[in-house]
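Take a look at these structures.
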Structure P
C-alpha cells in the first residue's frame with residue numbers, strides 16, 4: 001500500500017523520537033528532513049537532510065510532497081517555523097504523530113502538527129491544541145485543554161477541567177489540580193504542584209506553586 005509522503009522540520013533529539021513514532025504508526029513515508037544546522041545530503045536518524053526551511057517550495061515540488069511536521073521541542077521556535085511554513089506555502093498540510101501506546105478517550109480532539117509520545121493519556125472530551133507536544137506518560141484528564149504550541153513534559157499530570165494556555169511549558173513531573181487555569185506564554189517548573197490559577201507571561205514553581213519574583 002502506498003503511503004503519503006511527509007517532511008520533517010528540524011534535526012534534534014525531538015526529531016528522533018518523532019521519527020520513531022511516525023515509523024511505528026506506519027501511516028507516512030518520511031522523505032527527509034529540513035534543517036539549517038546540518039549540510040544538505042547529511043544522513044540524520046536514517047533520513048537525508050534535503051535542505052533548509054527556506055527551500056521548502058522547491059523541495060516540495062521535487063519530491064511531490066506537501067505534508068509534514070515541525071519536530072522542534074522549543075514551543076516558541078516551533079511556532080516561528082510553523083508560521084514561516086504557512087507564509088511560504090499556505091496549502092502545506094501539517095500531520096500529527098501519535099504513539100500507538102497513547103490512550104485517547106471519547107470525544108478527544110488532537111490538533112494538527114502535534115506529537116504524543118508513549119504512554120500518554122488524554123481522557124474524554126479533552127482538547128490538545130495544534131502543534132503541541134505531550135511527552136512520555138503525561139496525562140490530561142477529562143474536559144481539559146492544552147493550548148496551541150504548548151508542551152507537557154514527561155510525567156505531567158493534569159486533573160479534570162484543567163485549562164492550559166498557548167505557548168506554555170509544563171515541566172517534568174508537575175501536577176495540576178482539578179479545574180485550574182494556566183495562562184499563555186508561561187513556564188511551570190519541574191515537580192511543581194499547581195493549586196491555584198496562574199496568569200500569563202510568568203514563571204511559576206514550587207510545592208505549592210508560586211510565581212517567580214525575578
Structure Q
C-alpha cells in the first residue's frame with residue numbers, strides 16, 4: 001500500500017512517534033528507537049525527510065498504522081521480525097534499539113541474553129526470535145570486522161556510541177552507561193561489535209541496561 005513518504009520533518013509527537021508533513025497532511029509515524037535517535041541527532045524541525053514506510057491494519061481500526069524507517073533494510077528487518085509468533089508491528093519496532101546488524105548476529109548466534117535485554121523482549125520472546133529467524137537473518141549480518149583499537153582518552157567510537165544509545169533506550173542512565181562502556185573499551189580490544197560490547201556490559205553490570 002505504501003512504499004515511502006517524502007515531506008517535512010515536524011519533530012516527535014510522542015515517544016516513538018514522529019510527524020512527517022506531506023502535501024499538507026501531517027502523518028504520525030511510529031519509528032524504532034534506532035530511527036528516533038538518528039532523527040533527533042541529525043535532523044532539525046522543517047528539514048526535508050524521506051521515510052520508508054509500511055502500514056499495518058487491524059480489525060478495529062479504521063486507518064492503518066504507519067511504521068517508518070530511514071533505510072529500506074531497516075524496513076525489511078522489521079518485516080522479518082513481524083513474522084515471529086506474537087510479535088506485532090509495535091513490538092517489532094520497539095525492539096529495534098540497536099543496529100539491525102547486531103540484532104541479526106545475536107539471533108544467528110543464539111545469543112539469548114542479548115536479545116532478552118532489548119526493549120519489550122522477554123526470555124520467551126528471545127527464544128522465539130532465535131527459533132523463527134536463525135536461518136533467515138544472514139543477509140543482515142555484517143562480515144566479521146577486524147580487531148578494533150581500544151578506546152583512548154575517554155572518547156567513544158561509533159560502536160561505543162551505538163551501545164550507549166541502546167542502553168539508554170533500555171532504561172540505563174546515559175552517564176553511567178557511558179562510563180561503563182568506556183571502561184570496557186579501554187580494557188578489552190577483543191570487543192569489536194555492538195553485540196560484543198552490549199553483551200559484555202550486561203554481563204559485567206548485571207543487567208544495568210534494563211529499565212528499573
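A few notes on this one:
- Label whose coordinates, when helix-only ellipticity at 222 nm (-39500 (n - 2.57) for each DSSP H run of 4 or more, over all residues; to 500) is calculated, return -12500 (choices P, Q): Q
- The greatest value of relative contact order in percent (Cα under 8 Å, 6 or more apart) among structures P, Q is that of Q.
- Each of the structures P, Q was assessed by mean count of other Cβ atoms within 10 Å over residues 54-61; the largest value belongs to P.
- Structure responsible for 0.90, with FRET efficiency 1/(1 + (r/R0)^6) of positions 94 and 198 (r between Cβ atoms, R0 = 25 Å, to 0.05) calculated and labels P, Q on offer: Q
- Taking distance in nm of label points 7 Å out along Cα→Cβ at positions 46 and 118 as the criterion, the highest value among P, Q goes to Q.
- The maximum of Cα Rg over 2.2 N^0.38 Å, for residues 126-181 alone over structures P, Q, that is, the highest value, falls on Q.
None of the figures in this text is laboratory data; all of them are computed from the coordinates on show. Values in this document were obtained by computation on a predicted structure and should not be read as measured data. Cβ atoms are built from the backbone, for glycine too; each structure is taken alone.
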